[in-house]
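Each reported figure results from applying straightforward, stated rules to the coordinates on display, with no laboratory input. As the structure is a prediction and not an experimental result, all values here were calculated from the model. Cβ atoms are built from the backbone, for glycine too; each structure is taken alone.
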Structure 1
Amino acid sequence: MSVHPEHYDVGDALARAYVLAEHLSTSLQSGTRLFGLTTARTRALLCVLENPPMTQRDLAAALRCSKRQVTALVDALEESGHLRRDPHPRDRRAHIVALTERGRSHADRVRQLRADTARRLFDGVAPRDLDAFVRVTDRLIDHYANSIPRTGE
């Protein structure tokens, strides 16, 4: 039986966060490899699936990357047949990024893999503990994101 201290410190918390991140990364990578996609491309597909309609600017903001990076990402996903650029109905300089049938199929399957991972990961976790996990994780994500110096795009 393992011994549990009365209180854990930030080093204990970080060590567990890294282990969890490794497990989740492995899960995501195995899912993306099924479709020959990178993690960044998979995140973009899921973002477009879950937030239509999106401009490239919207996608860059959602992915927290530069306009240049999202242009390269969309170019690659357009070339692979996952995304297309449609004209914006009111702004002729902008494009709406939309999923193709292939993109929708792959994004749906990745989303299903994520749902399966969530069920395995949180199986048996009490709703009260799950609520606490989400609140603490949201706080950590926000705190960390706001502590990183912004660079120019």
Structure 2
Amino acid sequence: MAETITALSEQLIEHLQKEALTLLSTIDHESGSPTMNAISWLFAKDASTIRFAVDQRSRLITNMKANPLVTLTYIGAGSVHAIYGKARLVTDALDEVPFKLACFDIEVTEVRDGMFYGARISVQPEYEKTYDKRAAEKLDTQVFSAMKKA
């Protein structure tokens, strides 16, 4: 039986110190079925906490208020990492950000390697912003700064 890991490794903390493509899974508050959304405004505060921001209009917020158990999936650092935890609202609105974002912390309860046997991730998924690059950089800086202050 594999050892239960209850905190982020140093390698995962390092990878989650900057904007990263991750998948946030919640339970839909109406249907009760699993749902998943891509998010990128997140960072590891420490080995047991991941902070992230989402639009106040996001269905994710209602889902997490109804059932705070979440899974964050990160593809990188050589594997597929399933990070289980409990989401907690930090603030309904981040200051100094031009639109309304809610900020949450995930209290990490378990970290599992979700990669199938005999393989490793050789290239981390990449994405690009499809709007003005300067505006994207400015917004990202504002959001990360506000999250760190929250």
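Calculated for structures 1, 2, distance in nm of label points 7 Å out along Cα→Cβ at positions 45 and 117 is largest in 2. Looking across 1, 2, the calculation of mean projected area of the Cα convex hull in nm², for residues 29-76 alone that yields 4.0 traces back to 2. To which of 1, 2 does the computed value -22000 (helix-only ellipticity at 222 nm (-39500 (n - 2.57) for each DSSP H run of 4 or more, over all residues; to 500)) belong? Label of the source structure: 1.
Taking 2, 9, 18, 22, 20, 16, 9, 3, 1, 0 as the value of P(r) over Cα pairs in 5 Å bins from 0, in percent derived from one of the structures shown (1, 2), identify that structure. It was calculated from structure 2. Taking mean count of other Cβ atoms within 10 Å over residues 13-20 as the criterion, the top-ranked structure out of 1, 2 is 2, with the highest value. Structures compared: 1, 2; top value of relative contact order in percent (Cα under 8 Å, 6 or more apart), i.e. the largest, recorded for 2. Each of structures 1, 2 was scored by distance in nm of label points 7 Å out along Cα→Cβ at positions 5 and 101; the highest score is held by 1. When distance in nm of label points 7 Å out along Cα→Cβ at positions 69 and 133 is computed for each of 1, 2, the one that comes out at 2.7 is 1.
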